[in-house]
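Following this line, the structures themselves.
Any read-out appearing in this document is the output of simple, stated calculations on the displayed coordinates, not a laboratory observation. Every value quoted in this text rests on a predicted model; they were computed, and no experiment measured them. Cβ atoms are built from the backbone, for glycine too; each structure is taken alone.
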Structure I
Amino acid sequence: MLCSGVDQKLIDNCSNGEQNKYVGIGATVFFTAVMATLAASYALFTVFDNIFTSIFFGLIWGLLIFNLDRFIVSTIKKNDSKWKELLQATPRIILAVIIAMVISKPLELKIFEKEINQVLLTEKNQMTLENKDQLAKQFEPEIIVLNNGIANLKKEISDKEESVNDLYETYISEAEGRKGTLLLGKGPVYKEKRDKHDAALQELSILKKDNTQKIKNSENAITQLQLDQKKAILKTQPIITNFDGFMARINALGKLPWLPSFFIFLLFLAIETSPIFAKLVSPKGEYDFKLEDEETAVKTWVEQQKHQRNQLLNADVIINEKVYKDIQVDEDVYAYKRQKAKELMQDQADAFYKKQKGLL
């Protein structure tokens, strides 16, 4: 009965049936608070990941819900009009709906934990792929530029080698008499073409040396960029892995079929509003009559005290007016006040005279 918020002195003098009614209402309020404690503890555990902290704040939340439910039930007064009772209970019902939504959601998260984990796993995989794509867009342009540079450097070597080979074929053909002057042997033309080949071969050697070093530098830069990309992926992956907080789970729950969650909400709504509707549908009982009698007695006593104070004030005003009216025509009072006023004016004149004299 303590949980139902009733006046203990009044309910103790009521019948057993009336006491049992409020025991049932109080038990509903108590178990609603227990469910709220469990729900809040689980919700906070997903946030703090500490069982003792979660239980501590969960108990505070449960006590808050207990106090609200107890207040809601105790403030609904029975009267002769059911419509007035319903109108009186409407704000309490709205508050009960809000409380039911708050305490049901964490338990829904626990009940559908496996399904939520599957949704989160899918989202994490998608986020991992998107994260890799985003990081690749940061590093790949520079890698592509370096690879294109390497290809250009290799092409320069290849083109130079092809040119040297052509020069080799030219001076060999001149020596064999197949092209050029068509004279067999190593004449002046052969020597000119051989020198041109040797010069090109020297240039090829230098080009290979320079480009090989440039290619090596570019390949090292590509390797470093790839390592940086992998480090960035490893650095951001824990953020994705830990993407399973309270809000993430709420969003994942919203992606599941709504009907099961809705029925769980209806269950908690029924539990939360049951004390209110039990109070509304129950007839006006012995406790309600005694409570109304107590409140009416207090209200009557307060009105009596207020009326008496008003009468006392009115009488005091009338007496004061009469007293001061009589004093106005009293010659002794007039003469006394006239003498005192005369003395005051004389003292003021003397003080003014002394002050002016001191200034001369």
Structure II
Amino acid sequence: MDKKKLGYGLIGLGNIGLLHLMTLKNLPIWNILSEGEISLTGLYSTHPEKNTDKAKKIGFPQLVSTLDELLELPGLDIIDICTPNFLHHEQVLASAAAGKHIYCEKPLGLNKKEALEMLKAVEKNNLHHQIPFVLRFLPAVAKTRALLNAGAIGNVYYLRTELLHSGYLDPSRPFAWRLEKNSSGGGALADLGSHLLDLLLFLFGEIKTVQAQTRTIIKSRKNPEGEFCSVDVDDWAEMSLQLENDLVASLEVSRLAVGNEGLSISIYGDKGALHIRDNDPLSPSLYNPKGQQVAIKEVPSDSYYKLLQACYPPSKLSIGWLGDTHAASLAWFLNCIVKDQKRTETPDFSSGLAVQEVLDLAYQSSAEGGNLLVLRK
């Protein structure tokens, strides 16, 4: 592989695929990826006739209609998988067998079994692999991690996390693959909760017990043909978790939170608290034991925070925290390939497997009426 030119192949040209492309094309503008150059090698689309003009305008020299054709393109180094969840397993296994580095959207698979097989496939071929668990790439999260490691709020005893969307409350929203468990693996909990679970594992370590409840509020929707289809995934979910050192965490996700969308993370310790909100993605708020907000004058020395700063878009050229974190995540992945470094902070497929284990147990807990279940390794 020519380290100065990485051949990039994309599978899927939906909204998330377009977001990945937008951030990829902006990296030179932000002067983020200075050590490597990306070449758009090929696009695999199941609807090539519809996407031919778009692919050319974007800059892909090749548009193919099968995965095999994409994997056979000369100069291809990286596969970016932006397809429905039920396709990830097959596409990852084929890409790994072809020796391609893999960037795969979350959740990694439909269940623990699929995720484990995908992890073994990339490890067998010694490939770079990453999932865009983009909350890791918020500067506010990296600062929080450094402050926690420095003992800024003492011993943490409780944290509350929320990731709330609202787009699914509209009953006229059509039925799609995300609303079918066999295609998605789950609803709001799998889609949004996977981000929060990865963050908890990243910041605080192993999850020991899981207790969950889920609700499906709108139980049927019309498909594009006008036929009603049953929705068998959750619109809303709440979890109670126990982590290491008797730390308790609560997690809430929703696709129905009209008027209250956003990200909220509150971390409480015996010497203060830290709060992360999406209206300030660059820094958390720090409070002392008297409830007074304390200015964060400098971030304690932390290698992850320093490396993230080099990947994150400059504030004057921000495209919003979601786009900025996707840019930082993708830049992190590409830098790891260029430098041939496998960093412990990377949300790789082992992170995806760890999240999937908790998701499987959470859905089991919900099906059993909210039973407390122990995560067994």
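Thinking of I, II, which structure, once distance in nm of label points 7 Å out along Cα→Cβ at positions 194 and 234 is computed, gives back 6.0? Write down the numbers at each step before the final one.
On the way: I: 6.0; II: 1.5.
It was calculated from structure I.
Suppose helix-only ellipticity at 222 nm (-39500 (n - 2.57) for each DSSP H run of 4 or more, over all residues; to 500) works out to -32000; of I, II, which structure was it derived from? Show your work: numbers first, answer last.
Working: I: -32000; II: -11000.
This figure was derived from I.
Comparing I, II, where is distance in nm of label points 7 Å out along Cα→Cβ at positions 18 and 258 highest?
Values: I: 4.7; II: 2.6.
Largest value of distance in nm of label points 7 Å out along Cα→Cβ at positions 18 and 258: I.
Identify the structure, out of I, II, from whose coordinates Kirkwood radius over Cα pairs in Å was calculated to give 32.5. It would help to have the intermediate numbers written out before the result.
Details: I: 32.5; II: 21.5.
Clearly, the read-out refers to I.
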